[in-house]
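> Some structures are shown below for you to check.
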Structure I
Amino acid sequence: MAKSFSVGIVDNDERSLHSLREILTDLIDELSVKWMVTSGEDAEPLCLESKSRPDMLLVDMSLNGMQGPVLCRRIREKIDVMPILAMTAFPVERYAIKAANSGAQGICSKNSEADLVNCVNTINCAGVLGAGFDTVRHAHERLVEERQRNAKSLTFKEMEVMDYASEGMLDEEVAHKMNIAVSTVRKHMQNAKNKLGAKNRFQALWMWINGED
């Protein structure tokens, strides 16, 4: 008999949360949903506290507020347990590199029940989805080493600005999303550009999207 396991789900769409719960619990007998939240800010403390931590975390990459890749990185830097499965309604290629760089163990499409179920089952059994993704332990060690080695690592706020900007948002839209001033957005962008060694904003975004951070 397969061992039961729990998942936590982060998606900014309430309807999507309930749909995901229904699909997963209907198609995977061993799975239970420990909790569902609509923001990274709510999910992070639940994952860091052992009593509320699920066995696996499912994270939508396009969250409001704290973006999915930033949430993945914040969690994976701090703990070396609990695999993370990134999810997206966009083509998975759009976020695959960023999900891997942020410490996730795989990425799947929310548009395919079969893909979602297969990815959850694979990570539950093998710990990682496949080539290009690290195990939980290796991802944690890599991110900790990167942070210690590179004193010029982007701050989490700078990462959020880069994530939103890479989605094509204008500075004013990013400011509204993050509830900060436009001038602060531009300051974060300038800092990120300098740290990445980019000549201009467009090169910085290209480097960020392609994982050259």
Structure II
Amino acid sequence: MSNYINEEVPASTGRRPQLVLDIGGVLATNLSPRFWNEIATHAETPLEQLYANYKKEISRGLWIGRWSEAQFWEWISSRIPSINAEQGQAILMESLTPLPGLLAIDRWSKHADIHILSNHLAQWVQPILKPVQSCLTTVTISNQVGMSKPQPELYEYTCALLPVKAPVLFIDDQDKNLRQGAAVGWHTLQADHEGSWIGEADRWLARMRLQPEADN
């Protein structure tokens, strides 16, 4: 298993807050429905059937690294011959666009350690994360570690990356993922489409800054 550890960020001590952030629906748009809507315009199969086949046949394996990106595009091409890997990648990158939460990472990193925990392919999200890479303490992407949310083992893995007893706020757009975060003792916040969660995260960090320092 592997995940990105940013050696440039100092190790945390005491009660420095920890922010654990999803990518899809939090820092960048989800691939569904935009990517699938666009892909389906080139297909003879109805969108609903195409997406159902994807979920049944390869979705789980793709997110945990059992299917490679090349195999994913082969699967797409086998069902939509007019779409090759290069065309598909272009559609995917157009579908994966930054959200306002990404702009908050720089200021949050001054008061908290920032961790990424996402069900995704690392090569797909790297362009999104590149502008804030220096602000990130750890990046855990499901296809690199062979686990996906809401697997309890992935949360245990992530907990081991965090300072002991530090306050943690986990932000995700899916309730099932947040429930597992709460189960390991994290504060949780669901990202909404309007982006009001950003203000909630700011207020949580402000409260944490008022907490007394932990004893050494």
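> Taking Kirkwood radius over Cα pairs in Å for each of I, II, which is largest?
Values: I: 17.4; II: 18.2.
Across I, II, Kirkwood radius over Cα pairs in Å peaks for II.
> Using distance in nm of label points 7 Å out along Cα→Cβ at positions 47 and 199 as the calculated read-out, with 3.7 as its value, let me know the right label among I, II. Walk me through the intermediate numbers first.
On the way: I: 3.7; II: 3.2.
Source structure: I.
> Follow-up question, since we're still on this one. Comparing I, II, where is distance in nm of label points 7 Å out along Cα→Cβ at positions 15 and 119 highest? Mind dumping the intermediate values first?
Values: I: 2.1; II: 3.4.
Top value of distance in nm of label points 7 Å out along Cα→Cβ at positions 15 and 119, among I, II, belongs to structure II.
> Taking -16000 as the value of helix-only ellipticity at 222 nm (-39500 (n - 2.57) for each DSSP H run of 4 or more, over all residues; to 500) derived from one of the structures shown (I, II), identify that structure. Show your work: numbers first, answer last.
Values: I: -16000; II: -11500.
The read-out was computed on structure I.
> If mean count of other Cβ atoms within 10 Å over residues 167-174 is calculated from each of I, II, which structure is the one that comes out at 15.0?
Details: I: 15.0; II: 21.9.
Answer by label: I.
> Match the computed value 24.8 of mean count of other Cβ atoms within 10 Å over residues 103-110 to one of the structures I, II, and report its label.
On the way: I: 24.8; II: 15.8.
Of the structures listed, the value fits I.
> Further question: Could you figure out which one of I, II the value 33 for relative contact order in percent (Cα under 8 Å, 6 or more apart) was computed from? Kindly include the intermediate steps, with their values, before the conclusion.
On the way: I: 15; II: 33.
For relative contact order in percent (Cα under 8 Å, 6 or more apart), the value 33 is produced by structure II.
> To continue, here is another question. Given 14.2 as the derived value for mean count of other Cβ atoms within 10 Å over residues 55-62, which of the supplied structures I, II does it correspond to? It would help to have the intermediate numbers written out before the result.
Numbers: I: 23.1; II: 14.2.
This figure was derived from II.
Any read-out appearing in this document is the output of simple, stated calculations on the displayed coordinates, not a laboratory observation. Just so it is clear, the structure is predicted and the values come from calculations on it, not from any experiment. Cβ atoms are built from the backbone, for glycine too; each structure is taken alone.
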